[in-house]
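FYI, it's all coordinate maths here, none of it is from the lab. Keep in mind that this is a model prediction, so the values were computed, not measured. Cβ atoms are built from the backbone, for glycine too; each structure is taken alone.
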Structure 1
């Protein structure tokens, strides 16, 4: 099929996701009980990690996505180390249907940021005197669904 001048009809422009910038917004590492926390321990520490995703619309088609990772390692009730990282990226997203935009921003963008945040955390923990902490991959689809269910439940309670 042609458009009259022999060329095929134009199809909508393909969706695009471009990373314009990535950066550490906030980084904190604490080793409050050093040097005693660096001594060999009888058992491995309990490590608790929390991950959150946020997004702000900066301009038309541009979004800042933040990946917040907080963690704490404890052994026998004492904090061995704790950290907080807010790692962000600015993304330009064009030609994406409106119904797909929110999941793209809240799932794919943090998925692109995660390996860099993981490396920063591993390096910070190692530089704090501990073996590097290699975070397991994150299920950003599951995290997105949990957040959407929580928001829906909150709306039901307030209405």
Structure 2
């Protein structure tokens, strides 16, 4: 059975806006950046378009995930640890035993996201949040680029 398509909205892009968000992590775990993305969209006066979220690193990642139950984050960290354990026979170990697994985890999650923006609001689901996921044990300073393309 086919899906049902809503009315199509057409907008000519009028705006490309970019900013860098600097995030200090405290080691392995999730840092929610949804509020920062919402603030960026509000500050530029976005209307209809798309928000690109891009992380400039290879040992951390981005994800859209549930923001209601912290148990989800705990379980996801455990799942990633099982998929890319530190004690595997990695060749790349110059930066420590957590570095190569961090690269694998970043590859699995990815370093970029696109979020539709509709009527000046992120079109996230009720329980969705945007997260930077740190895969290294030590604290790091990370850079996230927000770029909006669309209308005012």
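Suppose you compute Kirkwood radius over Cα pairs in Å for every structure in 1, 2: which one lands on 16.7? Structure of origin is 2. Each of structures 1, 2 was scored by FRET efficiency 1/(1 + (r/R0)^6) of positions 74 and 90 (r between Cβ atoms, R0 = 25 Å, to 0.05); the highest score is held by 2.
Sorting 1, 2 by relative contact order in percent (Cα under 8 Å, 6 or more apart) from high to low puts 2 first, with the largest value. Among the shown structures 1, 2, from which was the value 19.5 of mean count of other Cβ atoms within 10 Å over residues 66-73 calculated? For mean count of other Cβ atoms within 10 Å over residues 66-73, the value 19.5 is produced by structure 1.
Supply the structure label, taken from 1, 2, corresponding to mean count of other Cβ atoms within 10 Å over residues 82-89 with the calculated value 19.9.
1
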